[in-house]
1. Of the structures labelled P, Q, which one yields 0.75 when FRET efficiency 1/(1 + (r/R0)^6) of positions 72 and 128 (r between Cβ atoms, R0 = 30 Å, to 0.05) is computed from its coordinates?
2. One of P, Q was used to calculate helix-only ellipticity at 222 nm (-39500 (n - 2.57) for each DSSP H run of 4 or more, over all residues; to 500), giving -9000; which?
3. When mean count of other Cβ atoms within 10 Å over residues 48-55 is calculated for each of the structures P, Q, which structure yields the highest value?
4. For structures P, Q, which has the highest computed value of Kirkwood radius over Cα pairs in Å, for residues 8-103 alone?
5. Where does the value 3.7 come from, among P, Q, when mean projected area of the Cα convex hull in nm², for residues 80-119 alone is the thing being computed?
6. Hey, mean count of other Cβ atoms within 10 Å over residues 56-63 derived from one of P, Q reads 14.1; which structure?
7. To test your reading of the models, identify which of P, Q gives 1.00 for FRET efficiency 1/(1 + (r/R0)^6) of positions 16 and 160 (r between Cβ atoms, R0 = 41 Å, to 0.05) when calculated.
8. With distance in nm of label points 7 Å out along Cα→Cβ at positions 96 and 136 as the yardstick, tell me which of P, Q scores highest.
Structure P
Amino acid sequence: MKWLLVAGAVMVGLIVLTTVWGALLPRGHHAQRSARFAQPPDAVWSVIADPLGAASWRPDVRSVEPVPAPDGRLRWRELGSDAITYELLADEPPRRRVVRIADDDLPFGGTWTYALAADGDGTRLTITEDGEVRNPLFRFLARYVFGHGGTLEAYLRALGGRFGEEVSVS
């Protein structure tokens, strides 16, 4: 019984320590990842500009549903391990797109900027995440366990899979 109390105290101590450490980290972060696709920019654009089709090629997304927006902006909700609502902030086909997490109640938020550039006979897609992690415990985990670029890397690899390519993410 005593070892259960000690183990419980150690667990609580670790949670408190990581939460305090997370509170000392900056809320905001900047991450950027890039990959080259053997597809023309229009082909890459047509896939990323169709968020409602993301469930067909992204393994982390079970379904996507449109969400009405009072301001007329394009909004959608991705259902995966969480339900996250996004909105389109800027759209400049086929070279730039900016998307924002529209759920202010989540422990994280921010924008993703997609920049497409012709690269020989293919396309280089660079995604920049300007995010914030509001919850200190989650901030610690995002920085030291998950990494801020993990979601970007998974997205680019899944997009490569959509085209039948294995891409190198940098």
Structure Q
Amino acid sequence: MIDIVLIAGPAGVGKTTVVHEVSLQLRTAGIPHAVIDTDSLDDLFPVPDDQWRLTEQNLAHVWRSFRERGSERLLLTGVYLHQPQELEWISRATGADRMILIELTAPDAALQERVGRREIGSGGPSQLERTAAQAQRLAAERTPEAILVQTCGRSVPAIAAEIVALLGWSRRDPDDPPV
């Protein structure tokens, strides 16, 4: 059974930081998994008209490599992973049996402060605008399937522990048949 955990949310909400902590907690528990940040799959300039196709192809190739090494669980991060068209290409690229959508949230002020600290280059002001727009759009498009996890005022280990508990994953013996 292939489980894909989609960790979505606007820039600055903590997707990358949280997914790395979730991964650490899963490793500590001996639970096999892989991690892919969708931002790394299509960071290309100039941006092609079919960027989504490039992202899907790259995800399929990377995931195939992870699957060949026995991985059946994937933590995948990205801003808009909740959208039906995103879910479609993720499903095609991974062959997921189950997808769990977790949306990380934080108040606008916290997002702006985090992005302001992180984006110290010339792209900072435009990223601040994009972050506000992302947060608004995500709130407007929120689906009932999304599990909301608040990141403000909480430690990263506590946020990750909540997500690990939600997943209910346990260590599988390599000799056991897939569940």
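1. Structure of origin is P.
2. Details: P: -9000; Q: -15000.
The structure behind it is P.
3. P
4. P
5. On the way: P: 3.7; Q: 4.0.
It traces back to P.
6. Going label by label, the one that fits is P.
7. Working: P: 0.50; Q: 1.00.
Label of the originating structure: Q.
8. Going through P, Q one by one, distance in nm of label points 7 Å out along Cα→Cβ at positions 96 and 136 is largest in P.
Only the coordinates and a few stated rules stand behind these numbers; no lab work does. Because the structure is predicted, anything quoted here is derived from the model rather than measured. Cβ atoms are built from the backbone, for glycine too; each structure is taken alone.
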